[in-house]
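Here, each number is a calculation from the coordinates, and none is a lab measurement. From a predicted model like this one, the values you see are computed outputs, not experimental measurements. Cβ atoms are built from the backbone, for glycine too; each structure is taken alone.
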Structure 1
Amino acid sequence: MNPMSSDTLTLRDAALVLRRQVRLIALVGILVLSLAGLYLTLAAPLYTAEALVFVDPAQKNLLNPDDNRSLNGTSENARFESEVEILRSDAVAVATIAETGLSSDPEFGARLGLLSRLRRAIGLGYGTAPDPDSLFQATLSQFKAATKIRRRGLTFVVGVAVTSADPARAALLANALARTYIDLQLDGKINAALSARDLMAGQLISAQTALAENEAAVAAYIENNLSRLEDESASAEFGRIGRDLEATKAAIERSQLVQSQAQEALARSDWSALSSALGDNALLALEDQRRDLERQLGRADAQSLSAGDLNGRLEALDAEIEAGGRVALSGVAQQISDLESDADSAREALRRELLSGPLSPETLSDLYGLQREASLAQDYYDTLLRRIRDAEAQALLQVADSRLVSEALPPPGPSYPDRKMTVALALVAALGLGVGFAFLNEFYVGGVASASQLANLVPAPVAAVIPNVQEGTGAFSLADRIVTAPMSHYAESFRLLRAAIDEILPQVPGEGRIVMVTSAIAAEGKSTNALALARTYALAGKRTLLIDADLRKPSQHLLLGLEPRAGLLDYLRSPAEFEITGEFYDSDPRSPLGIIMGNRRSDIPTDQPLMSETFVRLLSDARKLLDVIIIDTAPLLPIVDPRYIAPHVDLAVLSVRGNATNQSSLRQAYDQLARSLRRQGRIVTVISSVGTDGPKNRYDGYYGDTSKG
């Protein structure tokens, strides 16, 4: 198949390609398997341990088990996938690194880079100190690269796998990662409950303030309207309680005034003012004693012993007065508290007495609004307080939604490299690469190895396969075997070529056939093939002429062992000089073949002589006198000459040297030749230097003695 055409490659063609390229396939396979073996030998073994974690998608509430309701399938999967992503997160990995101390671990810890090691090796030190964040990020990256988190099928079980060079460390890290995730999950639930408690505690203070304000508003309404409300209720008890409340409030104010004055005096250490404010007889007596001591101290000499004794007694008396004052102040504070309690009781009694009696609609409306506000504030306060207690209880009674169901154990064998998988992949790669390189070499890179391959490359029939044989002793060329070994495989291949040409170009009486023999590049055996084909025609009784038209490098005289004085180039340059003598024309010493030879390399551009009327007339005359004219031309690609010869020929034989001609060059040469031939011109190919192995050996008996010559 020509890869540039639309033909398809059949299974038989593919099998033939693989057979021809079996050595390349084997070589590629051996190379790939060798590399795989080297990899298995040098690769350091790694071990993978896996722990199993069960994730319950239904969150648990121990305080209210009825809330543990199952979610629908979509919600369960969404929550489960969320937990898997959390397990893969950097936060869990960072906590695991901190828990296990991986930052200083020789396997996962940060190591010196190549540049730093080179600097250290040549004595330049470590250079710039590495950034701690960069070192930690390196540890984090290595640890995450060694972990694999995956869901086990459609279950709610997650596999937590860690790979390490040490099997025990792999198991330890897998278990640590799973436990860290569960601990962080539990901490998250506890922190959420405590955060909710703290948020509600802030709201509780506001609710408490609002409750107090609402209660105070009800009491203030009643107290500010005592006279009117007493008249509306027509209750003597209401009036009595109101008067008692007023008296209690007045007593509270007096006590608070005493308390304030006493506290100021105590702060100034003014014992006289303190005693007077509290009106306590014991304190007043102590104050009298203190004033008496001060008078005695004023009369005594400051340096005498009595003065020192008086000062000591005065200080003791001051301390006694201060202690007594604090006790009296406590009594005043308790008295105020008792009075306030009496006032609250009186207010509550007023409210009950007021609501039990007849009231005007306006008063009822005012009281209802105030009490409703107070009731709502009370409910809100109670709700917040209850939920705060619930949040505190939940923080104490939280359990994780995930649990470690199977701890990782040290693996018995390495997970890397996987020898079976590596060998299997190497075999597949060897086969795939071998076949790929085989087709690449067959159709694009390598030389042509067989007739079927040649037929696939260019759309021209393969007329003959010329075997690879050695020149006989004393022979000038392989073409001599046409004469010396006529029954050989070599001679028969040219008779097959002659038969193919005769089928394509039937003999027309009185008109000779012109056949050019060319090749893509030099050294492909075209000159030998041209001579062997010409001898085959001559020995078959055909009037045959061989023209050596390779003016750049003529070689037919060398193949014949002749030394002509003149050649085709001389004739084309000076036709009048050589037409009479005919020195450029000779006969083959081994067959009835006429030859127009060359004798030297051209020193001028050779396309001009081949485009001349002399060359055209030569071919025209030869066509009239002879049966077959074989033209040996220059190679197609490096030399332009064959393009000017091709329009004058009936058929071109494209010679290909087996396992030598580049396929792209062959295609390019065929395209040039096809464009240069006239419309009726045909092309056949021959492949030479091909071994006769395989089934062909079974037909060697038909060729007779092939060792002759």
Structure 2
Amino acid sequence: MNRDDHLNNIAKCVGRMAHEIRALNAVGRFDINSVTEDFLIPVLKLVFGCPDLQNMNKIQANFPAVDLGCAKTRVSFQVTTNGTTSKVEKTLKKFHEHSLNKAFDHLYVLALTEKQASYTAKSLERAIAALTIPFDPAADVIDWDDMLARIRHLETDKLEAIDHYLASGWAKRDSHVKFREQLDKFLAFSTEKIEVEKTSRKYIPAIFVETHSTKEQMRLFANPLFFYRKIQDKLRRFAYDHLNASLKIAGEPELVSELDASLLSAAPATFAELGAWLDQVDQAISVELAKVRPFSWYRETGEARYEPVNSESAGWMIARLQLEGAASGLTSRLNVARALIGLIRNKIFLVTSMAGQGKTNFVCDLVENQLRLFEIPCLFIPARQLNGFAPGTRLFNFIAHNRYAPDGTKLHDYLTLFDQVAHDVEKPFVILIDGINEVTDLTSFNEELKAFCSAVCQYDWIKLVITCRSEFFNERFATMLDEPFAAHTHRVNDLRSEMTDISKARLLSAYLAHFSIKGSLQGQAKAFLENDLLLLRIFCERYEGSDVGYVTDIYKGDLFVDYLRKKIDSFPQQHQAKALPTLFKIAASMLAADDFSRLSVRDFTAEEQEIVLRFVEGDVILRREVDSDGLAAVGDVAISFTYDELRDFIIAYQLVDRAAADQAQALTEVLARLPSHPVYEGVYRYAYLLARRAKGISVIAACEAAPNFTEHFSLNVHLLPPARCRRARTSRELRQF
């Protein structure tokens, strides 16, 4: 490509830039001006020979008179869409007032639209005369025509560099424009991942788990321009009436609220307005806290208690306790309002809780029934799907893998775009990462996630929601709370607040309806299922599509057998025969290691590991555990039983199965050494029940020979179904009663 080709290409790009700036400014979109400043830096470096040119506003916010400056050549630029005499004059005056001649010897005023034909005003001449550096409007006020005139005289290699830079810049912008046109498709492709969660039953929309307080917090976090009114509601109920009544009795000066009524009726419509309003409200809260907190029980460290005029007066003695109570209530209200401000300003919403507490349901419901409802742009990332991408760049590659995503070479390309989308719609762009504990190689992902969080926090209105099982977070991700972005993190430790009886009944009904289970649950059966989410899930998966009739009690041993049988029947044919032996192997390995909370399956066969992963997928029978540190753990998979009673049942089943094969002595030995372990009661209980079912004389004898047999049997006899109790009448335990 020759010089003329480069010059023609550059002229086209410059012409397009001038046209778009004029068009956007005409409709009030002046944010393009600040973007153009940074975009022009590489061009101006070559055209004016300023190798160290940089944006001065990044050195000092609202840097006066100068937008771009080069410390090496001492050349500066004011970049503006206003090329009028008054703008030039104002720039020169500020340059002089702030003594910028100490840093720069030359000032150019670059008009992004076009400059005037001439600058002859007397006031401008006086401003020029006051400068201590030379300034000639004819040469130093420049526009695109002047830029092209200078570019025309550059060496060919510089022309080629400018041509390539402008072309790539417009290509990226065109890609972004195309992305904005396809934004709905991009977001839809992401949220379609929720359909996968439905298919796997990790997300069941019909299931209601009470998360009222967390949902309230999330509304403010994810949609502040709608829910900021909650802050106003809190402050409208703030008044000193009751406190002043007590102060009057005590003979102390009364307090007067300085809360501006306009703050309580304000209706910010943009992020900028919201930010300014939050600052004002926060300052107003500080003023009121300084008055009322000294009276309250919630004084800050080192803050002095209010000293009454006469602490010995009868009035003070009478009113003091009531006064402190009223002041504490007001202080609490102000602190809650301030916490809501902090929630709006936070960038990361972290949810950690135990397995089976509804984290995925919460996040998917958030996307479907809140973010979509309010048209809040969001990106949903099921963390286990990150395992299909190379470690270190999983999150970037997940985003880039979306067919509607624009071309991006680095994470910030996408985050910049998401932030622009947020500002366009005046709603946060929310990225949700569900179940970070499901990513393999947690150590490397921890570092990647921290870098991702740090990057997100650099953008004003990108928000991040993360969920994780508690033990994984504490073991592998806790260092996130030592990072600078921790100051912008809101953590929910218990997703499911204390549930009311009404909420429990609603939850049970929703489960039964979703799994199409008919019948009547009463008494102990209903209580079991309402208070144990995992047992409820096992029950519903077992009896899906059935009529269970009138049920007053649940015999867990029978339920576990039927559930395991149904789960194994869903496996591929080639794995079904090995499924139960694999569970038995896990039980035997835990017994051998005397560790019932965690087991490595590194030494299992490939088929056994595949079966283990199938059990883990449901997160009901088995779940993945935190890997050990060190090289020895690389590639290892650690698992445990999700439900302790199911674990005890499978261990007992394995022991009874072995004992029935003429290995009763092994059962005797195990039962003899288990009393000091937490699994003893459960294993013993189910071992004896299974022995009764199998009618194995040697097995029953081994159980009955165990320490404290009578005590344990009397505690667990109710677990035997009625028919089995009748069959047990001739056994040793009943003869002893």
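Observations
- Comparison of 1, 2 - label where mean count of other Cβ atoms within 10 Å over residues 327-334 is highest: 2
- Structure (1, 2) behind the derived value 6.3 of distance in nm of label points 7 Å out along Cα→Cβ at positions 103 and 223: 1
- Entry that produces 12.2 once distance in nm of label points 7 Å out along Cα→Cβ at positions 263 and 607 is calculated, selected from 1, 2: 1
- Read-out helix-only ellipticity at 222 nm (-39500 (n - 2.57) for each DSSP H run of 4 or more, over all residues; to 500), computed value -19000, structure in 1, 2: 1
- Source structure (of 1, 2) for relative contact order in percent (Cα under 8 Å, 6 or more apart), computed value 9: 2
- At a computed 39.6 (Kirkwood radius over Cα pairs in Å), which of 1, 2: 1
- For 35.0 (Kirkwood radius over Cα pairs in Å, for residues 271-542 alone, calculated) the corresponding structure among 1, 2: 1
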